[in-house]
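*Asks:* Next up: the structures, one after another.
Bear in mind these aren't lab numbers, they're just calculated from the coordinates by the rules spelled out. Everything numeric in this text was worked out from a predicted model, so none of it was measured. Cβ atoms are built from the backbone, for glycine too; each structure is taken alone.
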Structure I
Amino acid sequence: MFDLHTHIIPGIDDGAENLEISKAMLELAVSHGTQGLAVTPHVVEGGWLPDWEEIVAGCTLLRKVSEESGYHLNIYPGAEVALNMDILNRITGPGPYCINGGSYLLTELPALEIPPYTEDFFFMLQARGITPILAHPERNPAVARNLERLEEWVRRGVLIQLNAPSLNGRLGKEVAATAEYLVTRGIVHVIGSDAHGINSRRPILSEAAQKLRALVGEAGYRRICLENPLKIIANETVELFMEVQAAAPSGWFSRLFSGKKNIR
């Protein structure tokens, strides 16, 4: 499995506070079957604004720790860029802040809303040769009320990253139901732990992987947890929609989404 959303570089944002916690996070990831991960510290206008060189240096440090500890994790630089038009002054094309310095950029919406400039932001990135990967949209209640709009973004080339705790039900039944819906619609492209430490927000994908297998089978699990992440890391094309043979949904999934029409 490959985890494309972590906050594991020590002292760079609100993730790992120090190198000891970073090392413990690496150990947890390996012990739960993670083969590789992207380090994606926050890049927020008016908040955390690490230089790309600082992120690359943090990635290099973690690679060294991983090798010295015998973990042999594949670790790649990246960032989680807050959706803001001003931040585009820093992101002019593929390379800095994109995963592994390629053309895929992890970006996140505000916690509770969809800004009116969202489509413009995505378009500007794409016009500069960057493919947006939208981080954990299942957590945003405004997105949950506008899933047709989310699917339209996918049609326009935006990829979706799902958080493992969302699928596990750790963020509540409604978030879990939205996560299940997105998976069974075939519009989840990669998964991430969004790990910030070793307690409540940990770098563990194994539980969510079991849920993915139950929802979309072994082929769907491999697409989301292995094949698509490797394509993103290698800067290769990822298919926008995945054909899935969905399993029987959970009870809350049925109650919330049984009335959804097929709009693909």
Structure II
Amino acid sequence: MDEILKVTGLSKNFGGLAAVSGINMNIMPGELIGLIGPNGAGKTTLFNLLTGVYEPSEGLIELNVEGQKKQIGGMKPYKITALGMARTFQNIRLFKSMTVLENVKLAMHKNAGYGVWSALLRNGKFYNAERWIEEKANEYLREVGLYRKRNEKATNLPYGEQRRLEIARALAVQPRILFLDEPAAGMNPQETDDLTKLIRHLRDKYKLTVILIEHDMSLVMNLCERIFVLNYGKLIASGTPDEIKNNEFVISAYLGEEM
């Protein structure tokens, strides 16, 4: 099986500072991947490179698109999203004055399948597409446990539920790769345990590859199948949770305070 995402020699410099340096990664379809490391290690910068927020200074990012490797480094974020990559952010970015349902529906209109004329004329194609969007949006809200709150304003949701709404909105673009930036931030242990089960369920149901940044080691170790460790912008280790937990270099650089 070919990898779904391949990263080769990826670097990003800001002036004289190398925020990310020489990263190599091979991600297989359906994997649950963790990206860990101290604050300032370059994790979010790497996410921003992979999702088009930043343009690489060096290196390649290759996405498997229908069996063909497509170089996406430096491509605009909306074009990368259209190829099947979606993300959430460390700082929640919802349309808080809109309802829960509207937040999800908005993300789906790139797949609406109708143009300006259909929207203006309100023809059958328009109404069929809008009906499909509503059904799928409600499906995603059921999956994350927010269907009963679909008509509430997003700003009224508790913090943990806003995190779940972000995941539902990311699902709405129908990705093949889902990037989650600290999805358990601000959650209590029960919420974190529920989130772990949810991510695994969504991976299985929607055939997703999931890559997440997370500081909660209970979530990372219980959920992820492989873990990549960054420190000072460089990849210092990769392996299974057991391999990472027992890697003395990783313990010294990061996990010592967590173990």
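*Asks:* When you work out relative contact order in percent (Cα under 8 Å, 6 or more apart) for each of the structures I, II, which one comes out largest?
*Replies:* II
*Asks:* Among I, II, considering only distance in nm of label points 7 Å out along Cα→Cβ at positions 47 and 191, which has the greatest calculated value?
*Replies:* With respect to distance in nm of label points 7 Å out along Cα→Cβ at positions 47 and 191, the highest-scoring structure among I, II is I.
*Asks:* In addition: Given 0.99 as the derived value for Rg/Rh (Cα atoms, Kirkwood Rh), which of the supplied structures I, II does it correspond to?
*Replies:* Traced to structure II.
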